[in-house]
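Okay, got some structures for you below.
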Structure 1
Amino acid sequence: MAYGEIRRMTPCNFQEGITEQEFTILAEAVAKTIKRIKKISIKGAIVTCTVESVHRISLWDFTVDFNNWGHITGTFWPVSENSDSSIPMLYGNKLSASINAVLEDKGIDLPDLSDYVDQYSDLPSMITSGLHINSTRNSFLRFKKHVPKQISMERSSLSMVGEHLYSILALLATAGFKNITCFPLERVGGNSREYLYEVAYVQISGKVEYDKGEVFDENAEVEIVYYDKRKIKIPYRIRTLLLQDFVSAKKELEALGFSNVVGRKLCDLRRKNSLQVGMVESIVVGKGKNETLVQTSTPYPYDTEIIIWYHTCR
């Protein structure tokens with residue numbers, strides 16, 4: 001399964017290895033070595049280049065994305081308007097070589113997190129249900145006592161804080177841990193400093209602090225605590241909102257923390273001076289066949305689209 005969109009949304013960390021300034025300098029320097037690249041723009045870890053056609057009669061763009069689950073490792077993902085051109089890969093490979101040269105000079109060896117993540121097609125279900133493998137059930141172990149594998153940590157506890165949940169879950173599963181459970185902290189909202197699926201901490205065998213190289217049993221209990229979307233319950237009867245006009249109801253829902261409240265006109269009234277103009281008819285979530293009335297007993301993610309149907313003139 002491809003996780004490209006989730007990977008791209010991970011905030012890029014320029015605090016280790018390549019700095020943002022170094023990345024910009026390298027990207028611009030490489031662009032100058034390819035004559036047909038006429039313009040370059042850089043946003044975070046994504047470089048967009050404008051290329052002149054062979055006959056100089058038109059321009060086309062390509063992007064190379066170096067955001068490897070929040071890190072610059074030299075791995076990149078190109079997207080081009082011209083699938084026949086070799087320039088995007090040429091540019092990406094040159095910039096990747098420059099990045100790797102800088103990392104080597106600094107003595108920094110960053111893991112390619114995409115290699116770990118791409119091994120697993122079921123990370124969303126692993127987050128929900130956890131990873132629990134009973135190795136003693138394997139047939140070849142029935143007549144031989146199983147000696148648990150000892151795992152040397154590739155990362156310290158501190159280095160996993162702030163990483164994306166997908167990369168850390170894949171990293172620990174690949175290392176050989178057999179009992180991994182994920183616990184959400186519902187704090188991510190419109191103005192929160194945390195991002196969705198950011199790792200808060202990883203506890204192993206009850207320890208939240210450990211060094212790189214520390215050894216744990218493969219059957220150790222691993223708990224990954226991560227930040228998830230804040231969920232909101234409406235603390236009063238929906239009827240309270242149904243007695244209001246659309247503007248007031250919208251403001252009240254936004255004051256609770258909902259960030260995606262929209263209005264829909266019913267256009268069902270004949271007279272402009274009707275007392276019902278602007279009044280709320282219903283408040284729902286979902287669309288079409290999936291549309292359901294908002295329930296006070298149900299917690300909704302803060303960015304759920306909440307639709308207010310209200311009366312207006314035809």
Structure 2
Amino acid sequence: MYRQCPICNKKKGNCHFPTQLHLNRPCLECKHAWKPSGIKYNGTALKVIHGKTPIRLRGIRINMWLDSTAQRRYVMDGITKLAVFQRKNRDFSIENSLRLIECTLAPLLAFSGPVIIWPEKVFKRLTAAFVRCNKEAWQMSQNTSAAICTFMKDQRGLQIKMPRAIICSATWGHLTRCCQFDDGTRQLAEITYKDALEKHRCLDMEDLQFEVEFLTWDQASQNSFTFACHLTSTIGIRVSWDPFNPDWIASATDADLAQFMINTQHLIQIQLKNEQKWATVVEAKDEGKLVKMRTENGDTCMMKKEGQNITKGYPTL
């Protein structure tokens with residue numbers, strides 16, 4: 001006979017359930033598995049959806065359901081506080097106010113911009129708050145047209161770097177970093193890149209940039225590469241980049257890369273005994289994952305050919 005577990009909803013045989021008589025006992029697997037407990041207030045259980053509470057993951061406020069509302073609110077609060085500060089401190093010079101904006105708002109937005117999703121409506125409010133901060137810095141009236149902030153200096157504009165340009169630069173830098181190191185992010189980026197090409201039936205990055213011109217902001221933001229191409233297309237920039245070219249060093253296998261370094265005897269700067277030294281690869285082991293290095297003085301050492309997460313930031317092959 002089969003019974004249905006009330007926790008996992010799977011039908012299992014009687015041997016998978018405890019022998020004690022109970023109307024609706026969970027299976028043995030669910031009984032001994034960890035599960036989050038609810039929250040009670042004055043003895044009454046509160047309705048809680050586990051994973052919805054925002055946490056700080058490497059400085060970014062996001063929950064386990066990938067809801068980044070808390071991080072977007074944090075950025076908006078930072079911009080609002082700066083606008084209020086500038087409003088109350090009119091004795092600041094224009095140069096100091098602009099320097100304060102440059103050192104606070106741009107890094108605040110660029111830090112989490114490539115990682116979280118900004119809906120179009122929220123991003124418009126962000127742009128409006130960003131423009132207001134710059135108007136306060138220039139001690140202009142709020143009735144002044146926002147177009148003066150975006151015009152070039154040769155057109156007698158302020159040529160302010162708007163949030164769209166900040167996120168565009170940060171997003172492409174984020175993708176470059178993900179494709180550069182072999183620490184797991186490169187594999188995830190390759191899956192995301194191939195998914196974008198297959199979904200829009202494109203051959204390379206240039207085709208993708210032409211295709212995403214017809215997508216809305218919210219449609220393009222569902223994929224990191226699609227969103228980056230959408231930003232460059234709206235700004236009027238074309239990027240020529242093949243991130244996963246098989247001829248690149250990052251795409252080579254450990255064994256091929258190690259053998260290439262042995263054949264060419266190319267000098268590599270490594271850290272040995274807390275000193276920076278130049279060395280060459282003389283031997284490869286474990287399919288190229290472990291190499292033997294020899295310095296100019298004749299000292300030898302073994303070094304892993306792995307990502308930075310394993311080597312703790314030390315130079316790798």
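Every number here is computed from the coordinates shown, using simple stated rules; none is lab data. The model shown is predicted, which means the values in this text are computed figures rather than measured ones. Cβ atoms are built from the backbone, for glycine too; each structure is taken alone.
Upon calculation of helix-only ellipticity at 222 nm (-39500 (n - 2.57) for each DSSP H run of 4 or more, over all residues; to 500) from the atomic coordinates, which of the structures 1, 2 produces -7000? Mind showing how you got there, number by number?
Working: 1: -7000; 2: -13500.
The structure behind it is 1.
Thinking of 1, 2, which structure, once relative contact order in percent (Cα under 8 Å, 6 or more apart) is computed, gives back 13? Spell out each step's value before the answer.
Working: 1: 13; 2: 8.
The structure behind it is 1.
Out of 1, 2, which structure matches 30, 14, 10 when semi-axes √(5λ) of the Cα gyration tensor in Å, for residues 119-206 alone is calculated? All intermediate terms of the calculation are to be shown ahead of the outcome.
Numbers: 1: 30, 14, 10; 2: 37, 14, 13.
So the calculation was done on 1.
Tell me which structure, out of 1, 2, gives 2.5 once distance in nm of label points 7 Å out along Cα→Cβ at positions 199 and 231 is calculated. Please list the in-between numbers first.
Values: 1: 2.5; 2: 1.7.
Computed on structure 1.
Given -0.46 as the derived value for log10 I(q)/I(0) by the Debye sum over Cα atoms at q = 0.07 Å⁻¹, which of the supplied structures 1, 2 does it correspond to?
Details: 1: -0.46; 2: -0.51.
Traced to structure 1.
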